Structure I
Amino acid sequence: MSYMMELLKKIYPLRLAPVSDETDGLVPLLTAELPFSVHEYQSGLEHNGWTVPLKWKPLKAEIRKDGRLIYDGMKHPLGVIGYGTSFQGVVPLNELKKHLSYHPELPDSLVYHCDYYYKKWLRD
């Protein structure tokens with residue numbers, strides 16, 4: 001297997017966000033291969049019209065029905081929308097669907113959604 005495929009195998013499972021532990025772990029992998037400089041800014045700092053987000057680290061993301069786990073968002077790096085808001089409670093299915101990102105014709109697919117990284121007013 002090629003060296004690039006080995007590198008991609010290390011990168012693929014990372015849950016990446018603009019500010020996260022896993023992004024911090026990605027930087028050395030990339031700087032070992034590519035010549036670039038890294039500029040770091042503190043969370044909350046405004047720079048060039050953009051506010052640097054807070055660190056994001058999901059700990060648990062589950063959907064249960066009648067106590068049975070039907071979705072575990074931690075099984076895949078795209079299983080949780082980055083910077084989505086926390087929620088715990090019971091809601092009817094029609095209400096839950098309003099807060100999920102999915103494609104009705106591709107029920108087993110995951111949606112890459114990055115709006116919440118940069119548009120915190122959209123978080124739902």
Structure II
Amino acid sequence: MDANKKTILVVDDDKSILRTFTRILQKSGYEIEVAETGKEAIEKAENRHYDLALVDIRLPDMDGTDLLARLKKQLQHTVKIMITGFPSLETGVKALDEGADAYLVKPVKPQELLMLIEEKLNRADPPKVS
């Protein structure tokens with residue numbers, strides 16, 4: 001594992017989205033891990049640190065916002081971006097209440113995703129003192 005590579009956990013039950021996001025993000029130099037369920041995401045987050053988590057709001061075993069609530073401690077230093085194909089004010093507010101740093105609506109444009117990730121990761125990094 002490259003210590004300088006940022007790690008991203010992508011949580012979505014749609015295999016084509018996982019493949020697409022993985023390809024886009026790896027090409028941009030990120031190290032990617034995927035989880036198809038909330039349970040799998042919890043297991044992964046308990047065993048390693050991620051710089052960023054992309055979480056779908058609708059997962060087969062739990063709501064993405066519930067997942068954020070359950071992982072508050074493990075993901076406290078992780079940038080969290082919620083993704084949904086079913087946007088509503090209620091889910092947006094709930095996601096932000098549970099600590100999401102951003103909220104994206106599917107279909108996500110690759111360039112938009114990369115810009116948002118870069119912006120959020122740069123903001124999360126403490127400034128380097130020379």
Structure III
Amino acid sequence: MSSSPHAIRVLAQSSFLAEQSEPGRNRYVFSYTISIQNIGSRTAQLLARHWVITDALGKVQEVRGQGVVGEQPVLEPGQSFEYTSGAVIETPLGTMTGSYQMVGIDGQAFDAEIPPFRLAVPNALH
């Protein structure tokens with residue numbers, strides 16, 4: 001990472017929710033847990049999110065909104081915030097990526113990139 005005062009690390013883990021999915025109706029439900037870590041030297045607040053969810057057929061859903069799970073967490077240096085949410089796609093495989101819109105305690109706005117992660121039904125990859 002750079003020596004920027006604003007540095008956010010985002011880690012993601014997804015899992016397939018078989019009990020909520022209906023493969024016969026092209027409905028695949030996934031949960032994902034996100035850990036947002038402030039590895040910079042200044043306090044920052046998450047204001048908004050922008051997700052790009054792509055299924056195996058190339059269908060893209062864009063999701064924008066305020067905060068995450070109804071919160072706009074403030075992260076001091078070294079602190080992290082974790083939450084779990086979900087996504088529904090029409091294929092057994094997909095990807096999610098995006099960014100969080102943040103603002104530093106100094107008023108500087110910046111984006112924290114969410115690295116791409118896979119949504120995959122177990123054994124869907126051969």
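Can you say which of I, II, III returns 4.4 when distance in nm of label points 7 Å out along Cα→Cβ at positions 22 and 38 is computed? Answer for the origin of the read-out: III. State the single structure among I, II, III that was used to calculate distance in nm of label points 7 Å out along Cα→Cβ at positions 14 and 30, giving 0.7. Structure I accounts for this read-out.
Of the structures labelled I, II, III, one was used to calculate helix-only ellipticity at 222 nm (-39500 (n - 2.57) for each DSSP H run of 4 or more, over all residues; to 500), giving 0. Name it. Attributed to the structure labelled III.
Throughout, read-outs are computed from the coordinates displayed, never taken from laboratory work. What you see is a predicted model; the values in this text were computed from it and never measured. Cβ atoms are built from the backbone, for glycine too; each structure is taken alone.
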